[in-house]
Structure I
Amino acid sequence: MNGSVLIKGGTIITVSDTDAIIAGDLLVRDGRIVAIGAVDQAADETIDARGCAVLPGFIQTHIHLCQTLFRGAADDLPLIDWLKQRVWPLEAAHTPESIRASARLGIAELIKGGTTCALTMETVNHTGEVFHAVEESGFRATVGKCMMDAGEDVPVALHEETETSINASLALLEEWHRRADGRIRYCFAPRFAISCTRTLLERVAQLARERGVLVHTHASENRTEIELVEQITGQRNIAYLNTVGLAAPHVALAHCVHLNDEELGILARTGTHVLHCPSSNLKLGSGIAPVAEMLERGISVSLGADGAPCNNRLDMFTEVRTAALLQKAQRGADALPARRMLRLATIAGARALGLQAEIGSLEVGKRADIMILNLERLHLMPRPDVISSIVYAAEASDVRDVLINGRVVLRDGELISMSEREVMSAARTQAELLFQRAAISGLRG
């Protein structure tokens, strides 16, 4: 158990159904929120939150922790070239040690930026190292081993036999799903339609239903990708995924940038979740997803930074602001107001993960995944609307304290659950060795 923590005197932004904002205290006991308001009970630890916003930790629904070491190593390339020339060779060169260093670097950055939970797709090999990094750090994550049994120019180290891929995924599910008091979960993660056979996708759809777990994949990110899917299957991406059983409330599709009316209808009708990654879509030149239209149709949309080689940071404040501004440029200044954007970064992500009863808002009975944000900063003054200040002006460096499952993992801007110096040292060493193994011209540690 994590004992008790009393957060005193903050501006509590609940992100509840009523969007209540409360000036007062919040009490955590044994990992859960037990009181909000004027709290006169003692606790094992008291955190002074005067001058701070207290809000749910961000939930990022599309991340690749295994790619954090690739930051800056795959710039200025469109998606398919980015994968074939840089990301796949680098993933193929990973060792258990480099995967672990990459995951720890990503988790440290996420926590320091106020993210308390992520849905992350890893590479084909060594995914157990990511689970260990998540477990030791105190982070909350749903993790999937990437599945790839097809595709052109796929490195040998990443190309799997169908049954091998399925068996490896099932073994990880059995070992890790719902571990650490439910903080760690498993998902199936077929990469995308052009690197997976129909047989694999249909088996994943069946197994996910039987085991009650999420499916996390990519779809309709890039026009070339969509053309390739049509060449292989005779259908557009979303329609094809629907035919193999991968359009459903337990399915989460990253990107969905280029959709026609039929595909939007499928997503709305089936309750499939869309994972919007605005900075990645811009940097890879993929396009701008029709987020406002999706929301108008009742499609579930949440946010993620994607990976370090296509962003190049894992900062949810950037994603929230960018997502809002892009839709305003396309749909008008009143598109996606600040309160809606904060919900996309919190409770909408929880809903996509099937965790809305546990996290995503600050309410009595929920898990204590909490960010405390310092509002006494030049760029946050004045603040007639605190949510507007957070969405449009706050930065990752404003995050002061973070609790996950009631445990303090960041205190006064310093990581508690891991050594920042050790994380950076290992990342530096492992990146240099990784680049040497990958032998890609122009890359060095």
Structure II
Amino acid sequence: MLPLHKRKHDKNIERIDYETTTVKRVKRDRSISADSDIGRFHSLVSTINLKKLNFDFKKVCSVTLSPTHVYCCLVCGKYFQGRNERSPAFVHSIDSKHHIFINMNSLEYFELPENIQIEAVDDKILKVIRYAICPTYSNDAIKEFPLECIDTYGKVYANGFIGVTDSSNNHSAFINVVLMLIGHINPIRNFFLLTDLQGENLLLQKLSILMRKIWSPHLIRNYICTDEFLDFLVINKQLQKLPKDPKIFLLWLINNLAIKSKILKQQLMLHCQGKIVIKMNNKKTIPFWNLTLDLPVFRSDFNAVPQVKIGDLLKKYDDEDSEKYTLKQLPHFLILHFNRFDAKSEFPIKNRNQTLVEFNELLTIRNTNYKLISNIIHSVKRASDVSSEPNKKDDISLWKIQVYNNNINKWFEVDGSTIKEKNPEFLFINETYLQIWEKSS
């Protein structure tokens, strides 16, 4: 067998069609089910190891590195290509005596090496696996969300309030917190949960799968990894020029989603876009996705941690007598950005504005009431902890998100794969960076 780093260069392997090459020994139309062969069916299903399965990673063959005709071995969780006599999946089934596989595209089950299709019928475990790969929803079901759920490890969780991480030790947290934030704007969430996006733009498809997993009531484990989505962004060179900033990624994502889908653009404009009048120079009205609030600069010899009230920051837009701006139309979901970083600074993270913003869960702006539903916060890993020359290195940003569960009236903080309950009175004692407020009656 070829070393892993050489397999993708082997032209002979790449030419082989492991799926359509004729299998002479076994007809493909053979099948078994719980009804036709109950002993054999249960014997196969009993070998499935749910704890070995993780469908959050890129679906490529572990032997050929090909993404076509990929099957997952449900005994060990590895991906293999094809199912004919020469295919990696076929060879694995013989060498490892692992016999039950699922096609990652059609979600059909097969017994190998016999190449017999398995009819899933109503088997609970097979249903869980299909749901773990691509959850499906009804409009009536999502009206009840979030729900109290239990994963395969017996851990209780609320769907929509789960850990979101990646295999790089959460180094892409600036993206992960935005994905969670988008998933808590209900009209946008509902679009991704209910709309069939097969054949649509790949960005829409990949994001839809993530949203469906975040809100799944049938998770194998109570967190998901965003690796497949991140791989897609990297391969398609979507992140090349973007700094690791949640606000910049959020605006990039919103604008790209609006370009890729007319229906989603309408939903975003209807629910998330406001209008503001700029009075300077030639008076004009422009749309906005977020309002940026500038934090005051305090003296460097200021001993206590500086604080400012959110109402004072909003006067920039909320004051009728303002010479610069007037809010003309407020969106149903108001996104606030607190400007902490100076991109021109040599060390923008070390030299950030660390002022705390005082706020509670309710906000009134221009006689419109809002309720806080999401809060992205910033902290740091100091350069002195990771570098032998801390004076020449900037600190490293760490990102978390706090989200509100309206069904049980509680806040939860998501930090990678960890989630914990948060006292709402202490939300403001962090460096808040992005917030979403929803209109309330």
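Matching task: 4.2 is the computed value of distance in nm of label points 7 Å out along Cα→Cβ at positions 211 and 395. Pick the structure from I, II. Working through the options, I get structure I. Of structures I, II, the largest value of relative contact order in percent (Cα under 8 Å, 6 or more apart) belongs to I. When P(r) over Cα pairs in 10 Å bins from 0, in percent is computed for each of I, II, which one produces 5, 23, 33, 26, 12, 2, 0? It must be structure I, since only it matches. Give the label, chosen from I, II, of the structure having the highest value of FRET efficiency 1/(1 + (r/R0)^6) of positions 331 and 363 (r between Cβ atoms, R0 = 35 Å, to 0.05). The maximum falls on structure II.
Looking across I, II, the calculation of helix-only ellipticity at 222 nm (-39500 (n - 2.57) for each DSSP H run of 4 or more, over all residues; to 500) that yields -10500 traces back to I. Taking 0.70 as the value of FRET efficiency 1/(1 + (r/R0)^6) of positions 227 and 275 (r between Cβ atoms, R0 = 25 Å, to 0.05) derived from one of the structures shown (I, II), identify that structure. It was calculated from structure I.
Every number in this text was worked out from the coordinates using simple rules, so none of it is lab data. Keep in mind it's a predicted model, so treat the numbers as computed, not measured. Cβ atoms are built from the backbone, for glycine too; each structure is taken alone.
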